[in-house]
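None of the figures in this text is laboratory data; all of them are computed from the coordinates on show. Worth saying up front: this structure is predicted, and the values here are computed from it rather than measured. Cβ atoms are built from the backbone, for glycine too; each structure is taken alone.
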Structure I
Amino acid sequence: MAELRWKPNVTVAAYIEHEGKLLWVREHTSRDGIRINNAAGHLEAEETPLQAVCREVLEETGHPFRPEAILGFYLSDIRRTGGEVVRFLRIAYVGTVGPRERTELDPPIIETLLLSADEIRARPHELRSPLMLRGLDDYEAGRRYPLDLIWSAE
């Protein structure tokens, strides 16, 4: 009997403090149409989570990311068409951004948005994932973990 191999799906996300609000993206998604999301994406080969979140924020917002802390680790399952369940581990970071360096954003990104926590909570039907609200709760509760919590043998 063949041994099954499980491949984890690791994503990173950023809660970005900018001009007194939080910086979000509005993006096209393949499953749900247009949604609001954190600047976020998948960990790529030979990349640390910290490198990944900095890359994703730059690609999706045009701003260089200055990470300050890890916000938390979040597990979620997504059921695909056909019943397959895919598990994701999301590592969320808190930080700020520098001045915009890129005007061209990744193709699925429509625009960046500056919204308060209350403005995000008022749009639950527009959010890409319920993990966004859980992270927002942790953000407002002041949860912060040191960046060196994740060690990488680079």
Structure II
Amino acid sequence: MDARTTPYFSFADAKTAVSYYQEVFGATDVYRLSPDRDQARIFGVPDGVDLTDITMYGGFKILGLNFSFSDAFGGQTQPSNQVSVMLDINSADTQAVAALDQLYARLMASGKVTVKMPYAQQFWGNKMGTIVDQYGITWMLSCSPWADQRQSF
């Protein structure tokens, strides 16, 4: 079976949020779709709003992984501590390891995330860290040998 999981974020202002992810996380392949007037009415967007500021659907990549997003139509957004986004890198892939190390350095240099656990070697043998972005989303950075994980199950 072909399947995948794509985190889908809802923001009060998705256009501004995606700029944050480009700046802080180095998000690439960014796209945004704004609604036309008829679509905006379906979403409850009042007349007179500049539709180019509204995001009906969008996407970006971080470390080659897909993320989707939109404006939170009809409601307030609030962070949740029930779900975290884990960026899990295979430690046998030296390019991926370097990319995750660079991402962590970029996050730290930005000053726009809160570190909950520094990205470092952990007592169980893998590298891991946790940060929270300015939208309250928890990101887990993980570097572990995937072959070992699959054999242990």
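Using distance in nm of label points 7 Å out along Cα→Cβ at positions 44 and 100 as the calculated read-out, with 2.3 as its value, let me know the right label among I, II. Checking each candidate, the match is I.
FRET efficiency 1/(1 + (r/R0)^6) of positions 76 and 92 (r between Cβ atoms, R0 = 25 Å, to 0.05) was computed and gave 0.05; which structure, I, II, did it come from? Checking each candidate, the match is II. If volume of the Cα convex hull per residue in Å³ is calculated from each of I, II, which structure is the one that comes out at 137? So the calculation was done on I.
Here helix-only ellipticity at 222 nm (-39500 (n - 2.57) for each DSSP H run of 4 or more, over all residues; to 500) was derived from just one of the structures I, II, and that gives -8000; the source is II. Any idea which of I, II comes out highest on distance in nm of label points 7 Å out along Cα→Cβ at positions 116 and 132? With respect to distance in nm of label points 7 Å out along Cα→Cβ at positions 116 and 132, the highest-scoring structure among I, II is I. Once relative contact order in percent (Cα under 8 Å, 6 or more apart) is computed for every structure in I, II, the highest value turns out to be that of I. Looking at distance in nm of label points 7 Å out along Cα→Cβ at positions 20 and 52 over structures I, II, structure I comes out largest. Computing mean count of other Cβ atoms within 10 Å over residues 28-35 gives 11.4 for which of I, II? Only one of I, II returns 11.4 for mean count of other Cβ atoms within 10 Å over residues 28-35, namely I.
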